[in-house]
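Rule-based calculations on the coordinates, nothing more; no lab input. Not measured: the values here are computed from a predicted model. Cβ atoms are built from the backbone, for glycine too; each structure is taken alone.
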Structure I
Amino acid sequence: MQQLVTSDFKLGIIAGGQLGKMLALAASNWDVKTYVLDNDPQCPASSCTTGYVKGSLNSYDDVYNFGKSVDMITFEIESVNVDALIRLKQEGVKIYPDPEALRIIQDKGLQKQFFATHDIPTSDFNLYESKESILAAIEKGTIAFPFVQKLRTGGYDGRGVVVVKSANDLTKLLEGPSVIEDLVDIEREVSVIAARNLSGQVNCFPLVEMEFNETANLVELLICPSTVSDAIAQKAEEIAIKLIDAFGLCGLLAVEMFIDKQGNVWVNEVAPRPHNSGHHTIESMVTSQYEQLLRAIFNFPLGSTRQKLPAVMINLLGEPGHEGPVKYEGLPESLAIDGVKVHLYGKTKTMPYRKMGHVTIIAPTIEQAKENAEKVKQLLKVKSWKSQ
């Protein structure tokens, strides 16, 4: 595979959001030509790829035709037409991760069944076809409060998930085929990103700890190294390795997990791509998650995941009450703080809680990184020239 990177080689990236942008930037270090498929000509990746192709990720024809124009395909989002990918694979196009695994991961019901089949610790669950069937099960006593409803497909960045603590929350129920699972008594939320190449070599990035914005249900603060015990971190890593091997994935698998108040580790869900919980790896690790993905799909030796410095990552979210052309406040002041690394995704329009960028703060100690991160949170705001 080492001859794969040549002047004629074309790597296709399906979806051109911020993950696609950062992957394209990493690929440029190896002179890999990247082409992106996205419906938005101004998508973040469009400014740094070799070529842009306009098309819908869910269109069979658009995905298929794009795949025929490149030598290899990877993706930065799960919502892709899998039927087109499977046909492309049958016709010899290299696609990583494998579309058969993607089909399972796209459906949270199939994900949970996969966990159960492979003895992966996850909360108890049942599948329901509609809101009406959920209400009927509650009436019969089959479902007890509190519980979590997740739409089987279409959920993303916290959307498609509802926590139902009592009958007063039933008005929040979503319509559509759903997973109903027990609400875990969460002590903290963590993530491990595993990488696996075609030769079967597996390497994991150190476990990260996440704090969420309760309003947006998005990661607001990420900490690495985490404060969990070595024993729990090792257990989480073992689960991530078991999962990526069970899927037979070539590429990355981000495994989001809960640690309950008894110290048990539960898998929440997985993503077969670069992940928000791995942004800090660009500055804080010897190998970034984006370089690691390239190493995996080209079947190169996986890179070191040794941490160079403690890191905190914060997401830059659009401010409430602001929608329209974007402006950033407090950027020079934030950059004046030692160890602050700002990534702006290039989205031209902001809206409340939209991901507009992230900031990684590195420091000699995690305490100093957290202190500086708090300063950045107070200084750096994503607003609009035209506030509501």
Structure II
Amino acid sequence: MTADGFRRPDVVITGIGMVTPAGTDTATAWKATCAGQPAAAADPRLAGLGVDFSCAVTGFDPERVLGVDSRRMDPFTRFAVAAAREAVADAAPASGSWDAARVGVVMGTAVGGQGTWEEQAQRLRDRGPRAVNPLTVPKAIGNIAAASVTMDLGVHGPSFTLSTACAAGTTALGLALDLLRAGRCDVVLAGGTEAAVTPLVSTAFDRLRALSRRGDDPSAASRPFDEQRDGFVLGEGAAVLVLERADDARARGRRGYARVLGYGASSDAHHLTAPDADGHYARLAVRQALDDARGGASDVVLVNAHATGTPQGDAIEARLVERVFGPDTAVTSTKGVTGHMLGAAGAVEAAFTALSFDRGVIPPTANFHSAGAGGIDIVHGAPRHAPVPLAVSNSFGFGGHNAVVVLGSV
């Protein structure tokens, strides 16, 4: 019950769609992630740059999946629309069972249609104004992925785009939860999308010394929590989750993968790129999410960590996990397989966490060998088969954005 006496509705995830470096559909991505198969490899788009490898989406044919309309889309929109289609098909609404005016869309992204901006800037410089595509702005602006999902699916509820850097996908889930609890929507498609593996973005991250430079062995470059980590590997893709009230899902015969129990968010207010060294406000977001979920830290069995493979960030998060949850809670970071998908990362990781509930399997942290000093229970080497009644998924972004969701079994 809420403070004013109303029963707070349970919210469940009933559909999942993914386009990731680990696979262009949910089943393939889950299989590769559970196998701990890193996706990092040399990337022709980055040839000649200081870092010439990434975790790229491969085997995705936008015209086959989306038709000729995909030519008018930036890749970040293509990924979002494809993931949304799979998520809705997975949720399996009967024809006419959802009121289109009550279906919302919330998407997160860090940089939007970056590839389009770079391509068109090059055309302007090399060939002049008349070479610039007249659709450049509607193709590249950050809101267009969410807008395109509404158009593709014919839904008319509220649609939003959130940009909280690498926390954006998790922030989207938090807003979706609020929309459903408040009764403003009956269904929300929430997720994140990113297509930032571009020459400029890769070079800019490299200049920040944020990227791994293990170019002699890209598949071993993304090493969350490992003592030999030297930066993250840039990834791309999207995940979309269908959220709806549990009573509505049950009424149409759907159980769901997991419940979305709580959400917390905070701001470090500290630095453009570096997290607060003490992790105080990241812990605040975790505590808020647990309070919202009405759960205790001792009830949490799994933490899907933000851990990207950066020396500072992973160390801060490891201390946070040890302080809040203790040394025995299972911890995984699927970025060892997918790389860091920026604004899509939180949605992808929440999707993997939901699948852990459904399958009773925790994916391993690829490329983890030793943490050196310290002690948290990092799942590695092989997937761990265990029931997961309560889990936390963390996301932390440049500018000090912290976002955390708590998921529970159905």
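Annotations
- Each of I, II could give relative contact order in percent (Cα under 8 Å, 6 or more apart), but the derived value 24 comes from II.
- Distance in nm of label points 7 Å out along Cα→Cβ at positions 36 and 332 - structure with the largest value, from I, II: I
- With distance in nm of label points 7 Å out along Cα→Cβ at positions 68 and 228 derived as 5.2, matching label from I, II: II
- Which of I, II yields 17.3, 54 [Rg and Dmax of the Cα atoms in Å, for residues 60-163 alone, calculated]: I
- For helix-only ellipticity at 222 nm (-39500 (n - 2.57) for each DSSP H run of 4 or more, over all residues; to 500) computed as -8000, the structure of I, II it came from: I
- When Cα Rg over 2.2 N^0.38 Å is calculated for each of structures I, II, structure I comes out greatest.
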